[in-house]
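What follows are several structures.
Coordinate-derived values only; no laboratory data. Just so it is clear, the structure is predicted and the values come from calculations on it, not from any experiment. Cβ atoms are built from the backbone, for glycine too; each structure is taken alone.
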Structure P
Amino acid sequence: MRILITGANGQLGRALYQRLQGDNHAVTGVDRDTIDITDSLAVKAIFDAHHPELVIHCAALTAVDYCAEHPEEALAVNGFGTQTVALACQAHGAAMLYVSTNEVFDGTSRQPYREYDLPRPINPYGYSKWVGEQIVRDLLARHYIVRTSWLFSHGGRNFVQTILRLATQGEPLRVVTNEVGSPTYNDDLAAAIGQLITTGCYGIYHLVNSGHVSRYGFARHILDLAGLADVPIEPIALAEYPRASRPPEYAVLCNMAGARLGIVLRPWQDALSAFVAAERGAE
């Protein structure tokens, strides 16, 4: 299959590029240094050059606090930039996989969110991604919407890397106890998407490592696995951690649709153990 990946230099884009090439797809990757996804002429030129059969749209503004401080920019990139790509898919007859987020939900549920539960974003990042979802659904019959959460990867800027960096530098750690989600290993998500795109079963999917944990519990597990069990963490509430964006407190995703196709990601604890082992092997 001819596949175009936007945001190919990001943590998920890089993993997908490697994975899908290994699966013998013809993969082209573009990123912001080669294309502005809000520029319809630039997007058209990429499509005319490569004639993709599927576009995996990873390109996005994902810094949630930046999005809170620049909501119009977040909407322009994550919402209307997605529209530009979706319209190009429409014109070229390509399917589209749009990567979205657990932050489209408001976090007031105490049950894991299913794929067709009603989104109700409470911050500009979540809103911009929800706008992108609606655009994809409105414009394209052949689409996948893949929501994920708390992504961690090798070489990326993410929660796991931040906790390890601060701990090894001797910085004090204060981590919230009342934000709960599903940590997801980047490599596992890339593998799951690789499976999904071979099915032709379009729709909405929640692809996360199974299980859930608080930010505090996640941080404690990270340090314990990394041999830093003696490093203390001060438990705090979300209200005690000032930041520009307000995250949903309970945004756990339930993978029902993917599981029906046999796409199930391992427990987050096992995924984190594999991640830490791979990091140690690379040292």
Structure Q
Amino acid sequence: MGGDSEIGAATARHIRGLGIGAVATTRRRERVAADRPFLDLTLPLAEWRPPADISAACIFAAISRLQACEEDPAGSSFINVAQTIALAERLLESGISVLFLSTDKVFDGTRPHVPADTPTNPVSEYGRQKASAEEVLRRHMQAGAPVALLRLAKVVSPGMPLLRQWIAAFAAGDPVPAFSDMRAAPVPVAIVSGAIAGLLDQTSRGIFQLTGPRDVSYAEIALYLARKAGADAELVTPVSARSAGMAEGSTPHHTTLDIAAIRDRLGIIVPDPWTVIDDLAETCRD
């Protein structure tokens, strides 16, 4: 549900590559096809019905930009809470198990490797909305419904535009401003897609989390890439995301979560950030 998203599209490709039948919804009418049913959470769901022969669904659809949620709390909450819960309940009523994608932003980012059962304490509007949706879905889970939550932080894909821009800038000798107070524990989208497929296949119930093992700042990433490119480190200019007017909650000190549950269930191990960045950089060069 939400196949237009980067992670949703990648997961649909991954599942189909396993030889498993899958459909990915779209909110763009021109993309509607047999395997791309229409779903737009800005529209009423009273008449919407899930496609036939579906056993499990993952909800990707959301307004996920912190700034967008902060600027329009009512509109974004309608999508991220009211409509998301309505969609999940419609799926459950149809006998379809539900996997809900959530975020590290349900926590305040003051501690690393947060256990899954830690009470939520968001500081951003987006985090509050995801925590609200989680609360309702946890009640369904506790009542025995086939519901699982998967919290993610920074998911990175091949050809990541930001890294592509930085690599091109270093090659040209141009300066690169990079946030020193914004951190990430990156996870490759291929690992996330595999985790989602595994949780759907097992009709999992519970709270799962998936992040990299440690955080690095965007300025550290830029410096790392500059060194690998043989560029002058002075080209990297550390700047403050907070001073740049980023939304509340954009600069947590930690984004890592405890991934023990999903590691034990699916055997997932996320590489160190520099291994992830090395692999990404190879996909970002012309």
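Here are some notes:
- At a computed 14.2 (mean projected area of the Cα convex hull in nm²), which of P, Q: P
- Taking Cα Rg over 2.2 N^0.38 Å, for residues 208-271 alone as the measure, the highest value among P, Q is held by Q.
- Distance in nm of label points 7 Å out along Cα→Cβ at positions 232 and 264 - highest-scoring structure of P, Q: Q
- Value 1.43, calculated as Cα Rg over 2.2 N^0.38 Å, for residues 128-239 alone, assigned to which of P, Q: Q
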